[in-house]
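Once you scroll down, you'll see the structures, which are given as C-alpha cells.
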Structure I
Amino acid sequence: MSTARIALVTGGGTGIGKAISAALLEDGYSIAITGRRREVLEAVASEWNGYSDRVLAVPADISKPADVEELFSHVNNRFGRLDLLVNNAGMSAPAVHIEDLPFETWDAVVSANLTGAFLCTQAAFRQMKAQTPQGGRIINNGSISATTPRPRSAPYTATKHAITGLTKSAALDGRPFDIACGQIDIGNASTEMTRAMATGVLQADGSTAMEPTIDVSIIAKAVVYMASLPLEANVLTMTVMATAMPFVGRG
C-alpha cells in the first residue's frame with residue numbers, strides 16, 4: 001500500500017486532465033486516471049512507465065453509479081486512501097439554437113459534466129470521511145462558462161453553472177470532515193476542444209473571431225498549487241485564462 005498522496009483525475013487520459021495528472025505525478029502523487037476509453041488510458045499509462053508503481057488506469061463511465069462504485073473500489077484497493085479528486089471529465093455540444101437542441105444531446109452533456117461530477121464527489125466524500133486520517137480535497141473543473149456563456153451553449157453553460165453550486169455545497173458540507181472543495185474556471189486552454197479558436201469562434205455580437213489560447217501546463221500548475229494547500233485553507237474559485245481572450249468587458 002502506497003504512503004504517497006493519492007489523486008484521482010477524471011478525464012485523465014486527454015487534454016487538461018492528462019496535463020493535470022502529469023503535473024501531480026511530478027509533484028509526488030500516486031495517480032488514478034479514468035475515462036471511457038480503455039485504449040486511451042492504457043496509452044497514457046505507458047507514457048508514464050517510469051512511474052508505473054504510482055499510476056492506475058481504470059476505464060469507467062462516471063455517469064453510471066455502478067461504474068463509479070467500481071472505480072473508487074479499484075482506487076482504494078490499490079492505494080488505500082484518496083487525498084485529491086479532480087472532477088475534470090466533461091464534454092461540449094455543437095453550437096445550435098436552443099430550440100433546435102436534441103434532448104439526447106442535452107442529456108449526454110448533463111450526464112458527463114454534472115451527474116458524473118456529483119457521483120464522484122459523493123463517492124469521494126464517503127472515502128474521505130471513512131479513511132484515517134480523515135479528509136481530502138476536491139477540485140472541480142468549472143470553466144469560464146460557469147459564470148459567462150458563449151452563444152448557443154445552453155447545455156454546457158447550464159452544467160458548468162451547476163458545478164459552481166456543487167462546489168459550494170461540497171465545500172460547506174465537507175467542513176466538519178476536513179474535506180475542502182474548490183473550483184478552477186479555465187479560459188481557452190489549448191486542447192482538442194478549443195482547436196476551432198485558431199480559425200474563429202462565434203462571438204456574442206454574432207461575429208466570428210479568433211481567440212488566444214494558453215498551454216494546458218499552465219492549468220496543471222494552478223491545480224497543483226490548489227492541491228498543495230493544507231486542508232484548513234481552500235481556493236474556493238480560481239480563474240485562469242488567456243489574458244487577451246474576449247471575456248473581460250462587453251461583447
Structure II
Amino acid sequence: MPRPLIAGNWKMNGLKGTVAEFARMMEGYDRTMKARVDLLICPPATLLATLPVVALGSRIAIGAQDCHAKASGAHTGDISAEMIADTGATAVIVGHSERRADHGETDATVRAKAEAARRAGLIAIVCVGETEAERRAGLELDVVRTQLAGSIPDNATGAELVVAYEPVWAIGTGLIPTMDDIAVMHATIRAELVARFGAEGESMRLLYGGSVKPDNAVAILGVPNVDGALVGGASLQAATFLDIARAYC
C-alpha cells in the first residue's frame with residue numbers, strides 16, 4: 001500500500017503572517033502522525049522562499065501550485081520547476097481544474113509541466129476530474145481516462161508522480177460524490193495506471209480532492225485506492241488540516 005499523503009493547496013491565500021499558522025501545523029505533526037502519514041503544503045508563490053526554510057526538520061514537505069514547462073526564458077510572471085526546486089520545495093501541483101479552466105490548460109500542457117517537474121527532481125501532483133455537466137451526461141470515467149492518458153508522462157514512477165482526482169463540481173462547494181462514486185473512480189484510475197505502468201501504477205498515490213473536511217475524512221480516506229487527500233480551504237487552518245490527517249491515526 002502506498003504511504004498516505006495529505007496535501008494542502010492554499011491557492012491564492014496566505015501572507016507573511018500565515019507562517020505562524022504553518023508553525024502550528026509543525027507543532028501538531030506529532031510522532032504518531034509522522035509514522036503513519038506524510039504532509040505537504042503548497043503555499044502561494046510569495047511564500048515559496050520562506051516555508052521550506054521554516055519547515056526544516058519538521059518533515060512537512062513544501063510544494064508549489066504550478067510551474068512553467070521550460071527551465072528558463074522570456075516568460076514574464078512564470079516560475080520554472082527548477083526555480084521551485086531551488087527554494088527547497090519538493091513537489092508541484094499541475095493541471096488543477098482551476099488552471100485548466102482559468103488559463104485554458106490542455107492535457108498536453110499539463111503533461112509538459114509534469115515532465116518539467118521530473119526534470120527538476122520534483123514530485124508532480126497531476127490533477128484530473130470531471131465537470132458537473134460531464135458527470136450528468138455519464139461521461140466522468142471517459143473524461144478522466146482521457147485526462148490520465150494525455151496528462152501523465154511516459155515512464156512515470158510512483159516516486160515522482162501522484163494523481164489527484166478532484167470532481168470539479170465538488171471543489172469548494174461542500175458537495176462530495178458518494179463513497180461508491182469515489183470508489184469506482186479511484187478503482188478506474190488505478191486500473192488505468194497499472195495497465196500503462198505495471199507495478200509502478202500500484203505504487204502511485206491516488207488522492208481525493210473536493211470539499212474534504214474533518215467530518216468526512218475518515219469515510220473518504222477509508223475508500224479503497226484512496227491514498228490521501230488534496231485539501232483546499234481546510235488546509236489553511238492547522239487544526240482542521242491536522243484533524244484530516246488524524247483520520248489515519
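No value in this document is a laboratory result; all are computed from the given coordinates. None of the values given here were measured: they were computed from a predicted structure. Cβ atoms are built from the backbone, for glycine too; each structure is taken alone.
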State the single structure among I, II that was used to calculate relative contact order in percent (Cα under 8 Å, 6 or more apart), giving 22. II
If you rank structures I, II by distance in nm of label points 7 Å out along Cα→Cβ at positions 118 and 214, the highest one is II
When FRET efficiency 1/(1 + (r/R0)^6) of positions 78 and 110 (r between Cβ atoms, R0 = 30 Å, to 0.05) is calculated, the result is 1.00; to which of the structures I, II does this value belong? II
One of I, II was used to compute Cα Rg over 2.2 N^0.38 Å, for residues 86-181 alone, and the answer was 1.11. Which one was it? II
Taking distance in nm of label points 7 Å out along Cα→Cβ at positions 6 and 134 for each of I, II, the highest value is that of structure II
Hey, FRET efficiency 1/(1 + (r/R0)^6) of positions 14 and 150 (r between Cβ atoms, R0 = 30 Å, to 0.05) derived from one of I, II reads 0.45; which structure? II
If you work out distance in nm of label points 7 Å out along Cα→Cβ at positions 46 and 166 for I, II, which one comes out largest? I
